[in-house]
Structure P
Amino acid sequence: MKRFIIRYKSTGFLVAGVIIVAIFPLILPSYWTQLLTQVLIMALFATALNMEIGYAGMMPLGQAMFLGLGAYSFGIFFLKVHASLAPAIVLALILCIIVNAIIGFLCLRGKPMTFGLLHLAFNILFATVIAKWISVTGGDVGLTGIRRPSIFSDNLSFYLMVLVIVIICYMIIRTIMNSPFGKIAQGLRENEERLVFLGINTKRYQLILFVISGFFAGVAGILLAMLNRGAFPSYIQLILSAEAMMMCLIGGAFSFWGPTLGAALVIIFSNTVSNYVFYWQGILGMIMVATVLGFRGGILRKRTSKMKISAPSTNRVSPERTVK
């Protein structure tokens with residue numbers, strides 16, 4: 001009964017939050033509609049990244065390449081191949097899955113430090129291809145002319161469309177991370193050696209999680225391309241990967257809603273303070289340092305993991321020592 005009441009209250013707060021977010025553009029200036037749309041897209045991107053950081057304890061250093069992959073593949077299929085909107089989206093997402101699987105397989109062959117460095121190297125490689133393959137990617141100019149669905153062409157309707165898509169993606173991610181697969185993913189963070197001891201192929205689970213995370217990053221990239229009506233090199237810069245990690249750490253990497261809070265704070269701060277302060281990046285850096293030192297675990301520091309994974313005993317093995 002108590003669990004039912006808690007779940008009922010949580011659902012009520014969630015519905016109330018969605019309603020409030022949906023009516024924001026109606027009470028705020030028109031400028032905020034575009035800004036809040038960007039917040040939703042980056043919140044999805046940060047949440048996808050947090051599947052690897054907060055849940056699995058992985059450290060991808062170049063996640064922006066998957067955001068850029070979604071944006072550029074969608075733009076290429078739409079503008080160069082001349083596919084219609086829906087097939088271009090589907091083909092872009094399929095390509096994201098394939099490229100994610102290949103890169104993930106290569107990055108996960110080594111140790112954790114190797115994983116991070118290879119991830120960073122692929123981001124640099126992808127950025128170089130985008131900059132030099134001018135005939136396909138547009139080079140430094142990017143791809144312009146990407147359009148939104150006709151019924152969501154104005155900013156308000158597009159904001160509502162993005163809100164619905166982000167909610168659906170959140171529900172899928174939440175379901176995945178609360179499933180037995182998600183519990184094993186959390187076990188990768190807590191005690192990977194214990195999972196190996198239990199006979200679990202940890203590399204396989206890491207690869208699957210890597211592909212899922214990259215897929216949702218690709219969805220965010222497609223939405224960002226529609227928002228700005230183009231795919232640009234700034235989508236794959238290393239600074240964007242760093243900002244996404246900052247969103248997770250500021251909001252709380254161990255909380256499902258932490259990256260969303262972090263995305264809102266970082267995007268709104270960077271777009272408002274930058275109008276008044278030239279060196280606003282320095283202020284953002286100081287806030288990051290203060291958050292790490294003063295709010296260890298982020299603003300929403302509560303850990304979502306309730307697992308207790310202990311190392312195998314040298315004296316005896318109890319049947320109760322399992323992953324809960």
Structure Q
Amino acid sequence: MRIKSGVVSGASRLARIQELPREATKRLKWFDYYNSHGRNARKTCRHFGISPDTFYRWKKRYRPDNLKTLEVRSRRPKRVRQPTWTTETVQAVLALREEYPGWGKEKLAILLAGRGIKVSASMVGRIIRHLKERGVLREPVRHHISARKRPRNRPYAVRKPKEYLARVPGDIVQVDTMDVRPLPGVIIKHFTARDVVSRWDVVAASSQATASSAARFITTILTRMPFTVKAIQVDGGSEFQSIFEERCRELGIRLFVLPPRSPKLNGHVERANRTHAEEFYEVTDSDFDMPSVNPALRHWEITYNTIRPHQALGYLTPNEYLAQNYSINGKEKVYGIY
């Protein structure tokens with residue numbers, strides 16, 4: 001290599017550049033530009049979009065005869081803390097972790113203290129990491145049997161897009177079920193559908209909450225809601241899968257399914273369930289058998305939609321709210337407000 005006046009020869013410099021990492025090559029361009037433009041640092045910074053602090057830091061380090069000075073240096077301290085644990089401690093941690101593979105460093109530290117080995121939880125953690133890096137400690141293969149159900153692929157239902165908003169009645173109808181136990185030994189599966197714009201509710205009871213009964217409830221919704229239902233939103237319950245999902249697809253109704261453990265996203269219908277429990281089931285004197293409960297629920301549904309003032313609607317009933325804000329003629333609608 002030929003060096004003259006502190007500058008590497010052209011051929012040698014080209015070979016050195018080809019060996020440089022990409023980031024170092026980028027920094028070399030800074031200084032080539034800097035030297036060819038009157039050594040103007042500010043102009044160089046503006047041209048490459050870098051801060052003056054960055055430029056001057058690398059300029060202080062840069063040596064034209066040693067292009068490796070443009071590479072990132074290791075930040076590893078010159079002096080690193082050496083392990084202070086003993087071989088006996090390592091063997092004890094290894095034995096305990098293999099015996100109890102699901103226990104963390106805090107629990108193992110307590111067990112070690114009970115055996116007369118007093119070490120901190122952080123040291124136990126470092127020992128475990130050291131054993132894993134050396135391949136001495138191998139974690140067992142876990143067979144997941146968690147109670148949490150793994151999400152299954154839905155053939156039609158999807159997550160509601162963020163840009164999809166309920167602007168007019170029927171844009172989103174939230175559907176949910178709840179267990180009602182009005183009398184000892186009596187269990188009713190209650191279905192509620194609520195339109196999030198008009199607060200119009202449709203309710204029904206069934207002896208079972210199955211996909212078949214939920215699919216039949218879709219027909220009830222379409223019959224009793226005075227507007228076209230465009231989308232239904234449900235949670236991940238099994239009753240809203242299979243036949244229910246296929247029924248929505250056949251009718252061309254969009255089906256939105258909530259993420260796991262997110263009941264708050266169906267807050268409208270969750271609140272509706274509480275209203276129907278408190279204002280119907282808890283004050284109704286009945287045997288609550290299926291032949292009698294559904295006619296009584298139907299009467300309550302009409303009362304709710306046409307007589308009961310709704311605070312969220314400015315104390316209008318859902319029927320009054322629709323009449324004042326929307327012109328509805330059967331299933332053919334011309335909306336006055338969008």
Structure R
Amino acid sequence: MKKTLVAVVLLVLALSAAQAQKLTGAGATFPYPIYSKWFSEYAAAHPGVEINYQPIGSGGGIRQVTSGLVDFGATDTPASDEQLAASKIKLTHIPTVLGAVVPVFNVPGVSDIKFSSDVLADIYLGKIVSWNDTRIAKDNPGVSLPNLQIIVVHRSDGSGTTFIFTDYLSKVSKEWAGGPGKGASPSWPAGVGGKGNEGVAGLVRQLPGAIGYVELIYALQNKISFGEVKNAAGNFVRASIEGVTEAAASVKQMPADYRISITNAPGANTYPISSFTWLLVPLKSPDAAKGKVLKDLLSWIVNSGESEVQTLSYAPLPKSVAEKVLKTIYSLQ
């Protein structure tokens with residue numbers, strides 16, 4: 001009887017070990033708060049599954065997944081044709097959620113500032129250097145702006161948040177488009193760098209006169225003031241789930257590979273610095289067991305996880321996009 005019991009226990013342990021899977025991922029800090037929540041909840045509901053995600057920036061995520069060092073990557077910068085072609089494994093983009101990048105600032109005595117698109121571009125070009133500049137004052141009548149030097153803060157790492165921000169600046173400023181341009185690691189004309197959304201948020205909090213850009217949840221969590229931005233319709237809009245959702249609604253035809261920009265989208269209430277964020281996953285996983293878990297995780301995110309995103313100030317995938325994404329997920333091997 002004892003031998004039978006021991007055999008059963010050993011069999012159960014063997015099956016549990018066989019089912020246990022550890023997924024590793026790396027990449028964007030933009031969606032890290034919601035990914036951390038999702039991965040923790042999924043692992044808790046699936047004993048034996050462990051998901052280790054490192055928020056090292058979109059550039060690092062693309063490099064690691066295309067090199068085969070992680071099971072999935074995360075990016076706010078769609079991988080280029082060249083990066084996909086050079087990848088050791090054939091990859092596809094899976095959009096997971098939408099978010100907003102906001103201009104955060106530390107101006108003593110001022111809690112709200114409106115930013116025209118050209119003003120925001122010229123601040124980052126180093127052309128507007130003081131908070132009481134006449135162009136900032138023009139958009140903010142009645143606000144007592146101090147004669148204080150502007151300290152520009154940007155990302156020091158290869159960043160999808162930077163890509164979103166500079167993609168926006170490139171659409172609203174010819175000088176930016178013809179100069180630094182859009183990218184995850186542009187040549188910054190001015191400022192100091194911080195690593196990750198956390199690093200930029202930390203520097204802005206520490207430095208009076210600082211301006212930076214972070215994902216909305218980082219501004220809210222760190223209690224940093226962030227400004228309204230003039231959208232394509234000419235309205236000053238404060239970042240919100242509704243404004244991001246309206247930006248997503250501007251997409252009339254989602255590309256088959258999901259690589260699309262929605263910055264400076266049309267719409268009266270659209271928030272102009274909005275974006276999808278993506279997971280980069282293998283079309284056919286080198287490890288079949290891991291591939292099965294990853295496929296189930298992605299299905300769970302779309303079917304269940306999307307209902308939680310608004311608690312962290314993200315916008316869920318539009319229904320039509322979610323349905324298309326599920327078909328892509330079901331085709332993974």
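Just so it is clear, none of the values below were taken in a lab; they were calculated from the coordinates. Computed from a predicted model, the values in this text were never measured in an experiment. Cβ atoms are built from the backbone, for glycine too; each structure is taken alone.
Overview of results
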{"read-out": "For 11 (relative contact order in percent (Cα under 8 Å, 6 or more apart), calculated) the corresponding structure among P, Q, R", "value": "Q"}
{"read-out": "Among P, Q, R, which structure scores highest (criterion: distance in nm of label points 7 Å out along Cα→Cβ at positions 184 and 216)", "value": "Q"}
{"read-out": "Read-out distance in nm of label points 7 Å out along Cα→Cβ at positions 32 and 272, computed value 2.9, structure in P, Q, R", "value": "R"}
{"read-out": "Test item: distance in nm of label points 7 Å out along Cα→Cβ at positions 136 and 160 calculated as 5.5, pick one of P, Q, R", "value": "Q"}
